[in-house]
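Here, each number is a calculation from the coordinates, and none is a lab measurement. It should be emphasised that the depicted structure is a prediction, and the values quoted were computed from it without experimental measurement. Cβ atoms are built from the backbone, for glycine too; each structure is taken alone.
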Structure I
Amino acid sequence: MMFAKKRLELIIESPAFKRACRVLEDAGVSGYTALPCMGGYGAGKRWQRGTDLSATRDMIVIISILDEDLLPKVIEQVNNLIGAHIGIISVSDVEVIRDDKF
């Protein structure tokens, strides 16, 4: 049996990483995984991890699976956070096997 959930992906500048994690935790998200971004392309520019000596422009991907009822609160708080930072929020429908983990 599969259970419907939402997958939230947040790509954000590394200086905002800890605040983004706090936002997710305070909103009641049961867990997330963070990964370093190696590079990318957007707004007509390429970027690559580690090109800024201070690493302030490095990007982090945060992935979380959550119940749909948490989504509005999480989206609002994350959107407020990335307003001052470079960031992208995406949400997709997913199905999981172990409902009790999310």
Structure II
Amino acid sequence: MGLQNCEICKSQFKWSKIYKSLCAAYRPIQCSQCELNHRITFSSRILLALLTVLPIMIFGSYFLNKWSLSISYIALIMIIYGMFLSVFFPYLVKYSSDN
């Protein structure tokens, strides 16, 4: 588990560059050294979707039934959870070159 490297020159992408790419609907990343474009893999997209949606559904349902919290509190908890989890996404995703 670490930040992705360029497939050609092996320079490591910056966390902020990967995070911005994820926030901008999986925009391709260009290597700052060799200028090769990299796109997020389909399996990484699926992984991020599952890590975001499934826990929110499971914990949201749990909080709603067990603690009898209002929907607005549950939504706030899930948004905070999503923001916390998104900090780790750049370490989990994989990119492949456009070649």
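From which structure (I, II) was semi-axes √(5λ) of the Cα gyration tensor in Å, for residues 29-68 alone calculated, if the value obtained is 26, 13, 7?
Values: I: 26, 13, 7; II: 38, 10, 4.
Matching structure: I.
Here relative contact order in percent (Cα under 8 Å, 6 or more apart) was derived from just one of the structures I, II, and that gives 39; the source is II. If percent of Cα pairs over 21 Å apart is computed to be 36, which of I, II is the source? Derived from I, not from the others. Tell me which of I, II gives -6500 when you compute helix-only ellipticity at 222 nm (-39500 (n - 2.57) for each DSSP H run of 4 or more, over all residues; to 500). Derived from I, not from the others. Across the set I, II, distance in nm of label points 7 Å out along Cα→Cβ at positions 5 and 77 reaches its highest value in structure II.
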